[in-house]
Structure P
Amino acid sequence: MIDVTKMTGKQITINSDLIETIEETPDTVISLTTGKKIIVKESRQMIKNLVILYRKECNSALPTE
């Protein structure tokens, strides 16, 4: 799950596993596998970085043997 900011300034949390594409047109549009599109203030690169950070956090929470 990552936090992003809609153009209205409202922060929302989205499931990063549902992201299909991210476009800058020039606004950043996140297309989800559900068909929903969300326009956000963050850049495409920032969203990529948030997803990478989230997945690293998930993997570090796994127990090690």
Structure Q
Amino acid sequence: MNGLAVMENVRRYRGIASLYRQTAVFRPRQSWSLLEQAREWEHRALAELEAYFGANDNPAHSLAA
């Protein structure tokens, strides 16, 4: 996956996490569940970045390019 696609996914995942956090403010009874969902989307964003940069930092990856 190229860098632009990775950054678009990260932007999308963080946007979704932000919406969950905003919703939690207005739904206090569901806030714990909503905040957990936000944490999961943030985790997806970080995992996407780590996978991309981890693959690009791998010397074997640069030899194959």
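Each reported figure results from applying straightforward, stated rules to the coordinates on display, with no laboratory input. Nothing here was measured: the structure is a model prediction, and the numbers come from that model.
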To test your reading of the models, identify which of P, Q gives -9000 for helix-only ellipticity at 222 nm (-39500 (n - 2.57) for each DSSP H run of 4 or more, over all residues; to 500) when calculated. P
At a computed 38 (relative contact order in percent (Cα under 8 Å, 6 or more apart)), which of P, Q: Q
